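Coordinate-derived values only; no laboratory data. These numbers were taken from a predicted model, which means no experiment stands behind them. Cβ atoms are built from the backbone, for glycine too; each structure is taken alone.
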Structure I
Amino acid sequence: MNKEQQTVQCGLCPHNCTLKSGQTGLCGTRRNVDGEISSISYGQVTSLALDPIEKKPLYHFYPGSAILSLGSFGCNMKCPFCQNHSISQQGIKMSQGYVAPPDLVDIARKATKDAGSIGVAFTYNEPLLSYEYLLDVAPMLKEAGQRVVLVTNGQIMPEPLEKLLPYVDAMNIDLKTFSPEGYIWLGGDLATVQKTIQRAVEAGVHVEVTTLVIPDFNDEPAMMEEEAQWLAKIKKDVPLHLSRYFPRYKWHAEATPISTLENLQSIARKYLDYVYLGNV
């Protein structure tokens with residue numbers, strides 16, 4: 001069988017997409033090209049902005065600082081309430097251009113000089129899908145004195161995660177729901193994100209966790225209690241952000257009541273040292 005006829009499996013995330021020649025995975029960013037997995041999103045940038053670090057959200061990592069934030073396109077989950085669907089659920093047509101790794105380092109250095117930026121946050125879409133780009137650019141950023149931040153859904157297999165962790169300073173990891181069935185419905189896997197959170201903490205990466213609280217999906221007090229208890233077993237001082245949902249994309253339920261968030265916050269605070277409310 002020649003390369004053009006080979007079927008290959010992408011082992012980056014739990015979907016383990018098996019791709020025929022020319023076929024693209026569920027994420028929309030990884031394709032079988034001549035019998036090898038190729039990253040369509042490599043260096044493709046849809047958004048580049050200077051943000052407060054708290055916007056990631058990271059409250060315990062260089063608070064009060066700014067960070068250069070970069071987004072690409074694509075996601076390996078299909079949340080109907082996605083808050084960034086305009087780029088995460090779109091393809092390369094959303095790209096504003098290609099930024100080579102050395103060029104990103106230069107841009108980051110300039111942001112540090114001009115605005116006091118502490119580094120680069122890979123965010124807005126799912127950054128782990130640009131895995132090869134991260135492996136190339138993250139060591140260069142670290143060498144240049146830049147901090148590397150990932151804002152991610154944590155859907156990555158253990159082996160690629162281990163290769164990346166040494167170059168990551170901080171992560172905000174989405175914990176969408178504490179229900180395995182809920183994760184399946186969203187196109188993800190609860191056990192995978194749990195392993196990502198645990199390994200990142202064990203590796204010394206600064207980790208904060210975000211749960212977008214959505215009415216009638218993940219707002220049950222018992223579920224929040226279970227989530228907080230599990231996080232506390234890893235580390236009691238892992239900050240948890242309970243973020244308020246607003247109608248987006250394909251989900252049109254009313255915004256999460258503030259009273260719901262406050263109730264869940266009081267539950268989580270029984271187990272965790274830091275529980276914050278966001279988008280309120």
Structure II
Amino acid sequence: MMSGETQIDPTARVDRQATIGQGVVIGPFCTVGPHVTLGEHVNLVANVHIAGHTTIGPGTRIAPSASLGGPPQSTRYRGGATTLVVGADCDIRENVTMNTGTEDGGGATTVGDRCMLMVGAHVGHDCHVGNDVTFANNAVLGGHVSVGDFTVLGGQVAVLQFVHIGEGAMVSGVSGVAADIIPFGLAIGQRAFLEGVNLVGMKRRGFSRDDIKHVWRAYRLLFHGDATFDERRSAVEREFGGHPLVGKIVDFMHAPRHRPLMMPERSGKSAEPAAAVR
């Protein structure tokens with residue numbers, strides 16, 4: 001329920017220097033630090049800890065025992081005024097943790113709008129999470145990870161630092177992700193590999209059958225066949241590069257990265273050959 005009146009429980013500890021928007025609700029035993037900004041109608045349900053230079057967007061709800069804005073878990077952090085920015089209308093459940101950035105990693109950790117982070121999820125320092133992203137229970141990101149819009153991480157997913165996950169990807173539960181995942185990719189396995197295209201996610205977003213077929217055909221051409229990976233990648237660019245969704249996959253493959261590109265398991269290799277890594 002939203003109202004224009006700000007409500008702060010008498011047991012909460014809110015620093016006088018914090019910026020509190022209209023209609024904010026701060027429940028029992030919450031703590032809000034001096035450099036925190038809470039947008040309009042933010043709801044801290046109970047026992048929520050918000051610290052650091054942290055901004056929470058309007059309408060975001062944060063459940064009990066969440067801790068946001070704590071210092072990065074990095075031995076290279078030097079105590080600087082790095083930031084955490086969480087977008088609007090997010091649903092952040094119990095025991096979620098998010099850290100601010102580091103001086104050497106760009107100084108900011110960001111989470112977009114309308115994200116849902118379920119129980120025990122973690123966003124590490126210098127991560128950048130897009131809009132409409134879902135983390136199931138205990139999905140965790142190491143530092144410097146980027147996650148594209150509309151991505152879904154299943155329960156117990158662990159993502160290695162510096163991994164890039166493209167828009168609309170899906171990672172099944174209990175998977176360890178150590179390689180970059182193309183947009184709209186479907187990854188499974190204890191040591192995750194590409195299983196195909198996230199067809200369910202694309203259908204839910206309302207993509208046409210023609211769009212989905214183009215992405216699927218581009219995926220088949222890119223990851224299957226006797227030619228080298230570079231030859232198959234060039235073929236995808238020639239045949240499908242003009243399609244807007246496939247174009248996102250092509251752009252993703254050309255972007256600079258620290259990790260190899262995730263491959264299907266049946267190719268015999270779980271990652272792109274080292275020579276192709278940039």
Structure III
Amino acid sequence: MRPRQYRYGADMGEMVDLGGVYGFIRGDREPGTTNSGIIIDDDGLTVVDAQTTPADAAGIAAAIETFGLPVRRLVVTSSHLPFVGGSGVFSLAAVYGTPQISDHLDQPANLESCRALYPTRAGDLFDDIEPAGRQVTHTVTEGAWVSPSCVAAPLSGELDENLVVQVPDARIVFGGAMCSFGVTPMAGFGDPATWAASLETLLTWGDIFVPGHGPIGGSEEVVAQQAYLQACVDAQGDPGALANGPWSGWTARHFDEINIERAAALAINDRSPQPKLLRLLGLS
């Protein structure tokens with residue numbers, strides 16, 4: 001079945017019907033531009049990830065008005081701004097996240113570092129994002145049904161405690177921050193080796209994968225991301241030793257050196273923020 005697509009303007013994205021489960025997909029393959037998910041149940045909607053800014057999230061709100069159902073749940077797959085910055089738009093929803101995500105969202109956002117990390121979105125990252133955001137109301141420590149249709153499950157990778165959302169009956173997985181297709185993932189706060197291993201688990205949970213960044217994919221795209229992360233580990237701290245692969249044509253390749261440096265540091269049990277990451281964030 002070919003997914004139906006509903007366009008809401010070039011800057012807002014398009015909603016892709018995957019058979020009663022929807023991906024809200026952004027066409028811009030940049031690290032600061034993210035996708036979301038919408039899952040329909042009798043009692044209302046579950047939204048997966050709140051996009052980068054309230055203006056972005058308003059695109060989702062406009063897209064789902066036709067359903068005539070309230071947003072009951074917001075599941076955030078990471079604490080990083082591209083997944084939570086628009087959460088204030090869903091002011092009445094319960095917010096699900098891991099304990100680590102919850103801890104991070106209890107702290108003030110560092111918008112200056114976010115502007116440095118996501119330069120193409122820097123002009124959008126205005127000072128009222130933080131007050132507009134939401135804190136986690138429900139922590140998820142193990143796989144659990146958050147609605148009659150979907151399960152939220154913790155996995156490690158982009159953070160120590162990310163979340164993914166499965167729709168088991170449809171074999172659809174909203175990978176959120178754990179999946180990046182055609183866009184180089186950024187593991188400066190995570191663990192490339194653990195992330196690669198977690199994607200092996202993810203492959204058993206579905207057939208259709210909606211990533212946080214990039215187009216909807218299948219197992220081939222997950223395997224390509226897994227191979228990239230493992231290649232970062234295998235480079236042993238030397239960006240020049242990164243093997244070629246499908247990632248050669250991805251965007252955001254400046255993250256290569258961040259990921260390789262992080263993998264090498266973790267190999268010697270050094271979990272401190274690494275110099276290249278600190279420079280990228282404007283902190284050194």
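In terms of Rg/Rh (Cα atoms, Kirkwood Rh), which of structures I, II, III is highest?
Once Rg/Rh (Cα atoms, Kirkwood Rh) is worked out for each structure, II has the highest.
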Looking just at distance in nm of label points 7 Å out along Cα→Cβ at positions 28 and 196, which of the labels I, II, III belongs to the structure with the highest value?
II
